[in-house]
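The structures considered in this document are given below.
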Structure P
């Protein structure tokens with residue numbers, strides 16, 4: 001069983017939020033990571049976000065920036081409506097909504113396929129193991 005503290009770090013779209021710069025910058029109060037995250041957000045989304053505004057506690061966490069884990073994310077909202085932590089658990093996976101939002105060349109679709117294959121607990125253990133060593 002996935003501990004409650006880990007659940008918010010499993011993005012519905014297949015991202016592992018525990019490795020995200022926005023999340024790490026916020027939880028570690030890392031000023032340099034916040035500066036880098038804000039610069040990337042501003043570049044990609046044409047925003048003017050200050051480094052201290054970079055705040056995120058993961059896809060299912062209570063704090064989000066415009067860049068990461070947005071409450072407006074269609075994929076996240078769909079998973080929430082279906083009461084699923086991950087799109088990989090949906091009987092309609094993969095679907096058009098996910099196809100529109102997630103680039104098939106990135107690791108998110110690979111993560112979702114792996115979750116579908118081995119389950120969330122085993123996938124989370126794999127990801128955490130790869131992050132630690």
Structure Q
């Protein structure tokens with residue numbers, strides 16, 4: 001299914017409201033995330049998610065694309081509610097390294113520093129393994 005910049009323009013106000021309801025369902029029931037964590041995952045602000053869910057902000061194509069391409073949400077389910085499957089069968093577009101980097105970047109700075117130090121120490125140990133090599 002091809003998603004274009006004008007895709008959302010073809011939906012009525014009620015259809016857009018249905019899409020937003022499915023997004024809220026995804027956030028709460030499938031991802032189990034707070035608005036803040038969901039916003040971080042989509043690289044938007046928490047206030048945007050709050051206002052989107054309350055019907056005070058419009059749904060953007062950027063959010064739709066992030067859900068479909070980055071989070072592997074089935075576009076037919078998201079846009080039309082017409083598929084039983086919420087997620088696409090295709091493999092995730094993101095690599096494990098990209099997912100790790102996203103997770104690492106979501107940590108507070110002090111935790112990033114502690115983790116980086118631990119990885120450096122582990123790397124130093126592994127350079128000398130096995131002992132005497």
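Check the numbers for relative contact order in percent (Cα under 8 Å, 6 or more apart) across P, Q and tell me which is largest. All intermediate terms of the calculation are to be shown ahead of the outcome.
Details: P: 26; Q: 18.
Structure P gives the largest value of relative contact order in percent (Cα under 8 Å, 6 or more apart) among P, Q.
Here Rg/Rh (Cα atoms, Kirkwood Rh) was calculated and came to 0.96; which of the structures P, Q was it taken from?
Here the read-out was taken from P.
Which structure, out of P, Q, was mean count of other Cβ atoms within 10 Å over residues 109-116 calculated from, if the result is 19.0?
On the way: P: 19.0; Q: 10.6.
Structure P accounts for this read-out.
Computed from the coordinates by the stated procedures, all read-outs in this text should not be read as laboratory data. Keep in mind it's a predicted model, so treat the numbers as computed, not measured. Cβ atoms are built from the backbone, for glycine too; each structure is taken alone.
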